[in-house]
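Structures are listed in the sections that come next.
The numbers here are math on the coordinates, done by the rules we state, and not lab data. Note that this is a predicted model, so its numbers are computed, not measured. Cβ atoms are built from the backbone, for glycine too; each structure is taken alone.
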Structure I
């Protein structure tokens, strides 16, 4: 485990029901743990049961939900493809039937993953295949939008709820490669603003974060890392998962009760510009 990976669990989520997409592993899992520790009932989600085992984080999604429940909280596992409305509807029905209406939604699922799995190749502005481009857009922007469409109307009807979407630094600056991924995350960021505008009169808050490179198990297993950026006083380093998780927990909590339509770049100052 990376140094400093334990989240600050000071927020009160008692009575809340949270859905964290992509929470079988990595940042999603840590966010779910933080919400659970604060008193929320938590729905764990991934595309299939086996996803948590890919990088050795749990035997299965159901096993992880049982582990969470043994800690004294309430947790349920749901699987499904967030690009498919029928899958999302089935997930929401199971969550509401087991835990109650969803009051916290964290859209963490996504990633620069092509049609065949793994990163698209080629992955530039002009040479990425249309199939890969559509897959990346669907996994990030369309998936986030579809989950919001399934969950947020109930929040609006109850005048209660908060949404945290995941952008990326790639959605704020020009990049190459990962161009379509950056465009998809830029769409998520602007969708966050638009949905926040529509939800103002309902008291439902919608925000986003754009994290910098973070030392999740997947990050450490799938790319060459710079030892000088693993820790230290300098902010020219990788983020720990806790540093991202704590910001999500803040945005999901009542302590950010008058914050909506905002995007926090949690990157140690990697991107510094007035926008």
Structure II
């Protein structure tokens, strides 16, 4: 069991983006960090989920707020469209005014609409890069500018994907996210902030068909699908004092899928 960053602060603050769905990775991450001792500010954007086949979980924000408060942690939910550049500043303003300075930034948000080289539109391409790459840069930049915590206690963690075939704008914008986040590992080192990227591989968050679930399970050496808590467990470790020596890494957390 990992411990939260307790010394020299009593209530570290985590900002988790992309917490819009009950079955999503962001929800699992936010809940785990609250159990680890963090006060949690989280972001969601309902119109994105409404555009997806799975639809929006309109009660997720309220449910998560209630569950985190029940743990004795402070919590703030902020709906914000990260496609708009100014939203990153206002998001930090809202979180900091309620909870205080952010010490851990966990980026779970994304734009993900399947399309390939021939059928991707300019509008879709630009939106993917605005949300997955530009917003990542702006959020990390805002975090660095505002960081006030003791050296060694800052964390940036972003979720990525290596999927590109049939999902060109998503995969290519996630590649940009990788480079932006890993740059922070060097540029923010003097602030005592680590920055890492997690590739969770295919994770069972409700988007897979039964046929795809079966195929991925068969191809995974550990013989099961990845679940959101698998990602949350790794985020928890990276945010703990024990995870403070890991920096500038792209970590595959996928049960060995594709290994060998």
Suppose you compute volume of the Cα convex hull per residue in Å³, for residues 88-239 alone for every structure in I, II: which one lands on 129? II
Taking FRET efficiency 1/(1 + (r/R0)^6) of positions 120 and 224 (r between Cβ atoms, R0 = 25 Å, to 0.05) as the criterion, which structure among I, II has the greatest value? I
Given a computed value of 0.10 for FRET efficiency 1/(1 + (r/R0)^6) of positions 72 and 232 (r between Cβ atoms, R0 = 25 Å, to 0.05), which structure among I, II does it belong to? I
Among I, II, which structure scores highest (criterion: FRET efficiency 1/(1 + (r/R0)^6) of positions 16 and 48 (r between Cβ atoms, R0 = 25 Å, to 0.05)): II
Assuming 0.10 is FRET efficiency 1/(1 + (r/R0)^6) of positions 160 and 176 (r between Cβ atoms, R0 = 30 Å, to 0.05) as calculated from a single structure, say which of I, II it is. I
